Every structure is written in C-alpha cells, then in structure tokens.
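Dropping the structures in below, format is structure tokens.
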Structure I
Amino acid sequence: MKGYAMLKIGQSGWIEKERPVCGPMDAICKPLAIAICTSDVHTLWEGAIGERHNMILGHEGCAEVVEVGSMVKDFKPGDRVLVPAITPDWNSLEAQAGYSMHSGGMLAGWKFSNFKDGVFSEFFHVNDADGNLALLPKSINIVDACMLSDMVPTGFHGVELADVQFGDTVLVIGIGPVGLMAVAGCALRGASRIIAVGTRKVCVDAAKKYGAGEFISYKDGPIYKQVLDLTGGKGVDKIVIAGGGVETFAEAVKCLKAGGKIGNVNYLGSGEMVEIPRVEWGVGMGHKMINGGLMPGGRLRMEKLSSLVTGGRLDLAPLSTHVFDGWEHVEEALFLMRDKPADLIKPVVKIEKA
C-alpha cells in the first residue's frame, strides 16, 4: 500500500509499505476522508516527539472497515465508521484507573503517527475495534466526521479539564479548530461570558458563531492586562488553553481568579520548561489549578459527540475551510496547515469517490 510518511524530521513524502495485519480484536480500515492537524506539523517539522523514520502520518479521519478480527463483535467489512485519534487499549490498568488515553504509558493511547503508522494511507490498523470504532451516522458527511476524530473531543476535553460551570466567565486562548471547539463546549456547558484570544478574521467569525462575545489580540499587549481590563481587575473563573507555547501559562495564571482552573489541551511542540509566576500563583497557595490532558478516545466518546451533531446541537461546517478531492492533495493540505494562510481553519482531503 502507499502512504504519506514522515521520512525524518523536516522531510516527508510518499512511501510503499506492507498492508497492516489484523489481529483478533482489531480492524483494518480504508479512509473515506482525512484531515490535517497542527500536531502533524509539530511532529514533522519541530520533531516534538523525537525522530521518526518512514512513519505514516495522520490521526484524523473517517473510514470504511475492510477486515475485522475473529473476536470483533460489533463491526463488519463495509461499515462506515468514525475513528478517534486516540485508540486506547481498554483492558489496560490505566484504562481501569480512568486514564484510558495513557494505556500502556504516558500518552500511549495516542498510537496513530506516534509509534505506529497513521491514517494517511490506503489501509490502516485500529486496535481493539469494538472499543475504539463507532458507526458513522448517515446524516453526518465525511468531512464533518473528520472533526470528530480530534478537534471536537480535544476542545471539549479542555472544557472538562477547566471544569467550566453555569455562569462562568471563561477565557479561551487560541481559536484554531481545537479552540473553536473549546468555545462551543463552553457555551454548551453554560458559560455566561466567553473571551477568546485570536486574530485571524476567519477564526474570529467562527468563534462568534460558537458563542464567544469578546476578543483579545496578543498583538495589542500582554493577554493578562487586557483580560484584567475587561473584567474590572477580577480576572476569569476558568481558562482553556488551546494555543500558544510554554510562555502562555504565565499569562494564563495572571488572568485567573483565586480558586480558578486552567484546562490545557495544547500540544507543546517546543521549549523545555513551563514557568509559573510565583506571586500571581498566590505564592503557591492561590488554589489556581492547572490540568493538562490528552483527549479521551474510544467508541463511547465518538457516539456521544456525534449525537450532538445529529441532534442539531453542534454545527461542524465552519471548521473545514479547505476541502480537496484525492490523495494527490495530501501534501498540499499538510503544507497549508503548516503555513496557516489567513483564510484557513482546517484542511480536509476526501478520498471516497463521489
């Protein structure tokens, strides 16, 4: 089979590989559509998870099942499925402890394009198919389905980590596709005021649709000063970090009320240390909590999130600004995600022939 791979840090291209082998609990799938993630950019060009040679990229897509193992009960060849970016081993001790995304070790639930080949290939392998795949509802198109792999669950997990409650004032830092889903999640959870940090018009316009009411630009000075000005010096109840770098945490802590919570779902692709300002952290006693987490994967998560779409509670159409047809556009879409032109939110490549 062919696949689009990371050849080494900074280099990518098409390669030929053996088709993956299906284990008794697993499935082999072929993509219907795939999407490019900023994580692919961090992995390929920044070397954020270290050197990888000839590893097929990609962890976002929807697919058709072509083969299942002898122990798979709920899926069969021909089924159209949602595929989460995170595919835990559900019988692991970590999953039993409530941290399925870390099954087998920290971040080890993230398998695609981390330590096994990803979905940018003619065929890909899914472990524990009954636990990780979900049927693709007929009313969800294949472009929107790609957003359910990672963008929606990651943005929503940031909201969970920040513990957003009814009436909260929330700051969302970064309004790329994950941040936009964090805005949507805050609105669904009942936040009364959502302040968003972002500058690109296409993202600002989408954030308004999802529920953000006020906007801050890092170009206008320190984020925390602008937030304190907007809140009369009080700060915000909760913060979701979906963009920025290691330096962003210092700004966030300064924006946060005592007893507030930060939920980080941003992939920190570079930098050695995250610094926390001592005084603004209450000299260590301000009850300002910082939670950082990899989004949950698995079938139940996919089914619940897709029900928000089928039930009319979540519109994913604004996310996919650049849609291509055919494998030949994968590299173009990847480079778009790296360069982030002003009109881009998310590129998707449809593989299924119309």
Structure II
Amino acid sequence: MKRILFIIVSLVSLSLWSCKKETKNTNNNIQSPSVSKDGVTISIPDKQSAAFFKTETVASSLISADLTAPAQVVATVVADKVVLFSNPDLTSDYTELLNHQSAIAQRKAVVLQKQSVIAQKDAIIKQKQIEIERFEDLKAHGSATGKDVSDARTDKLLAESEKSIAQSEKASAEADLIAERSLIIEHSTNLKVAGFDPETLIDSPVGNGWIIADVSENQILKIHKGAKCQIRFTAYPEENHVGIVNGIADVMDNTSHMTKVRILINNKQAKFRSGMFALVSFGISEGNFISVDKNALITVQGKNFVFVKKDNKSFERREVHTGQQIGDRVIIFSGLQNNEQVVNTGAIQLKGLSFGY
C-alpha cells in the first residue's frame, strides 16, 4: 500500500514539473508587441498572437437601406369628391375649398356670359350706326323720314346702355372671382402643409387612400415621387401592403425638421380607415461607398479610427470619416482605399496598444 501511494505522489510531482517547464518555455517564445509613430504603427512579432486579429478586405459597393418612418392614414375617398379626413380641420378646409371652387366656376360662367353680351351689343351698336348713316342719307334725298333716323339712334343708345350694364356686371363678376381665388389660397395652403395636393385630392377616384409619413430633412432627398414603399398597419400586423409615393410636401416643420411624404394606397375594399397607424419602409440607395463592420470602428475623443493590416505582423491606425450605419455596416466616406484589409476582430485590443488604454 505504501509503495502504491509513493508511485502516485511521484507521478503527480512529475506532471506538475512538466507543466511548469512547458509554461516557462512557452512564455519565453512570446515576444511583446512594439508600438511606434506615436501609436500609429503596431507590430506583433509573435505569429500566434498576430493571427488573433481577423480582417476583411474592403471595397466600394452600392449600399442600400430601408428607411422606416411612422405614418397614419389621413384621408380616404368614399364617394365622388367626398373625402374622410382624420383631422377635422382638414375636413373644414376641404369643404371650404370645394365651396370656393364652385363659386369660382359660377363667377367664371358669369364673366364669360357678360363677355358674350358685350360682344353682341358691340355688333348691334355697329349695325345701328350703319343704319343711322343710311337713314340720314335717304332723308337727305327725300326717301326716309326723320322718325327712321330717330328710331335708329334710339336703338343704338339702348344697345350702348345694355353694353354698359353688361360691362359693369362683368367687372363685378371679375372682382368676385378675384375675391374667391384669394379666399381659396388659405384652405389650399392648409392642405398643402398637411401634405396634400388640393387639385389631385379633388379629382381622386373612389377607393383612393393616403398615408402621411414624417421623414427627417437629412433623408428626404433620397425619397422620390413614384417610388414604391412597404406598409405595415398596426391593425393588420401580419400583412404587408404596397404604397406609392404620391408627393412630398413643399414645407418643412420648423420645430421637428420633418417633411410630410404623401403615400397613395388602394382602399377600394374600404379596409383602411382614416386615423389608422402604420409603419412605412422606403428602400433607398445610399450610393457607392466603402463600408466596414461596426466592430472594426473605434472612437477616441470624437474621432473615428480603424486598423489596417500592412503585413502578417503589423497594423496601421487610420482615421476615417464615417457616414450612416446600416445594419452592422458603417459607411466610410474617406480614409480607406479599395482592397485594404481592415481589422474587424481585435480592434479593441489594438486600440489599447495604440492609445495606451
């Protein structure tokens, strides 16, 4: 029994000595990294340690992203020129707009009618002047009486009087027309601020519906009229619907710096009601840029850096100017060239070596 115990103790001691010796030999083989050029260049002499830092080769590519924005169904056409709005103020503006447009049409009809009357009276006046001259000539030769001349002059005066009345009525109708057009401006402006095109709204067929999405000013130039977008309604979370960008408001909110984007949807089945909430996704192109994994980017004192692999054992710190983050990728505007290798695993460790913390 004592012999067996002695053998076990001996084996354990030998094993511990071997591990200690192996660790000592391994530590002797590892060389410390060297940092130069004020932390810009980092060299890792040990191949095993250098292999820890993984890289990706970067290159320019067309980058696209989904821009999402909250939205709401703001209007639906339920009958000819009958639009239901989520905002009662817009309902009032739209109603007044229709009233003023009807009044404008009536005033235009009056103006055209009076123009026609004036033209008719001008023709009568001209004809009566000819008759007066003819009767005066006949009277001078004894072929007409003074009454014929007098009657022609009376008819001319009557036509001139009727022309004057028509001109006055035409001027009054034109003044009313100008007044109606000035009154319509306020209501049209309110609709435009809300993201609507008044003329398009009035002429829209039954079954049209509109969603308004608020988009920030730094993204609005990437959205174009006629573009398709994906819509998911809160009321129908499992359904995806397609809309078309119908227009972009002419004004921007001074407080939120958001612009209203009007989206046309098919609502012939009366499924979407004014006031419903939705989330709209716009597929937008960011352009041709280099991008890096978000893990490759480090930020120090407000500046962004990446580490570029120069050879198998050395890395170079590089300041870059970044753009939007799209998913796990960050757009790089400057600081990198195509086909360079950027560290995307171990950037934090290189940061500690480069900056000393």
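Some notes on this structure:
- Label whose coordinates, when FRET efficiency 1/(1 + (r/R0)^6) of positions 76 and 220 (r between Cβ atoms, R0 = 25 Å, to 0.05) is calculated, return 0.00 (choices I, II): I
- Structure (I, II) behind the derived value 0.90 of FRET efficiency 1/(1 + (r/R0)^6) of positions 108 and 124 (r between Cβ atoms, R0 = 25 Å, to 0.05): I
- Comparison of I, II - label where mean count of other Cβ atoms within 10 Å over residues 180-187 is highest: I
- Calculated for structures I, II, relative contact order in percent (Cα under 8 Å, 6 or more apart) is largest in II.
- With mean count of other Cβ atoms within 10 Å over residues 36-43 derived as 14.1, matching label from I, II: II
- When distance in nm of label points 7 Å out along Cα→Cβ at positions 60 and 260 is calculated for each of structures I, II, structure II comes out greatest.
- Which of I, II leads on mean projected area of the Cα convex hull in nm², largest value: II
- Each of I, II could give helix-only ellipticity at 222 nm (-39500 (n - 2.57) for each DSSP H run of 4 or more, over all residues; to 500), but the derived value -7000 comes from I.
Just so you know, all these numbers are worked out from the coordinates, no wet-lab data involved. The structure presented is a predicted model; accordingly, all values stated were derived computationally and were not measured. Cβ atoms are built from the backbone, for glycine too; each structure is taken alone.
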